[in-house]
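Just so it is clear, none of the values below were taken in a lab; they were calculated from the coordinates. What you are looking at is a predicted structure, and each value in this text was computed from that prediction instead of being measured. Cβ atoms are built from the backbone, for glycine too; each structure is taken alone.
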Structure 1
Amino acid sequence: MNDKRITIAAFSTPFEAHLARGRLEAEGVAAWVVHEHHVAANWMLSNALGGVKVQVAEYNAARAAAILDAVNAGEFETALEGTEADEAERAACPVCGSREFSSAPSRTMVGLALLSFGLAEVIFPLRHGRHTCSRCGTRWTD
């Protein structure tokens, strides 16, 4: 097999390139993102380098191009149905079936959050009782 890589798409940001790479790999096509670190370090290099590129093996180029065309045509949008956001919209009260409800963190989570803040205060104590006179600049502590 030929291991030569071909650029099949170029994007302005590494984020967009990784989305395309992820879709290709989900479809079984190995893909690589090129120039992502150059652009992340200095975004003005994006145009000079031709963008953040997605490359595939030469023998997969036609299949990869077809997959990205399908992505751009919106053919994979149905794959998003049934995601976590949709599940939250379908949640309902188990007694009356109402979809109008509020959610609150559990007492355990609130306790853990307060414990975390308490430990942070022990490790990184806030300076209490330090004062500075606005008129003469004198500093003192309690």
Structure 2
Amino acid sequence: MNNSQISLWNYLREFTRVYLLISINLTVLMVICLAFLDVLLPLQWIAYVVRVSIGANIGKSFYSKHKQHPNTNALVKLAVFCCLIAFIIDGVSAYLSLPNLDRMFESPFWALSILLVTQTSSFGLIWCGLKQGMRAAEKAEIDCIS
């Protein structure tokens, strides 16, 4: 199968489904801990680890199904779309959970800086997860053969 015939939408749907479920669960856990236990858990950083692990799982399933690495353009395209989905999900959950978010974005410089830093790190983490998952699947296949 040629790289141009591989549809990335299935993998984008998988990323969206898993990331949305994890984000909802983390938000519910934070609200429960804040409302009932009066404890604010720093679970926002888990989202970055989740991006790497979901990317690794998607990369592993991609390599296991197609038995090849995608070309660089397809991998970058998948990482960008996953980054966009993560931005939309995180933006909605941040808007709903942080009522004083307006003060943070009074200055356009701070808003663009925060957006640039978070999206660059998000893209890098998703891309590294995809590459790591593909390498792990390839290594597991080679170990099974030998």
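Computing semi-axes √(5λ) of the Cα gyration tensor in Å across structures 1, 2 gives 49, 32, 14 for structure 1.
Ranked by relative contact order in percent (Cα under 8 Å, 6 or more apart), structures 1, 2 are led by 2, which has the greatest value. With distance in nm of label points 7 Å out along Cα→Cβ at positions 26 and 50 derived from the coordinates and found to be 2.8, which of 1, 2 does the value describe? Answer by label: 1.
Supply the structure label, taken from 1, 2, corresponding to helix-only ellipticity at 222 nm (-39500 (n - 2.57) for each DSSP H run of 4 or more, over all residues; to 500) with the calculated value -12500. This value belongs to structure 1.
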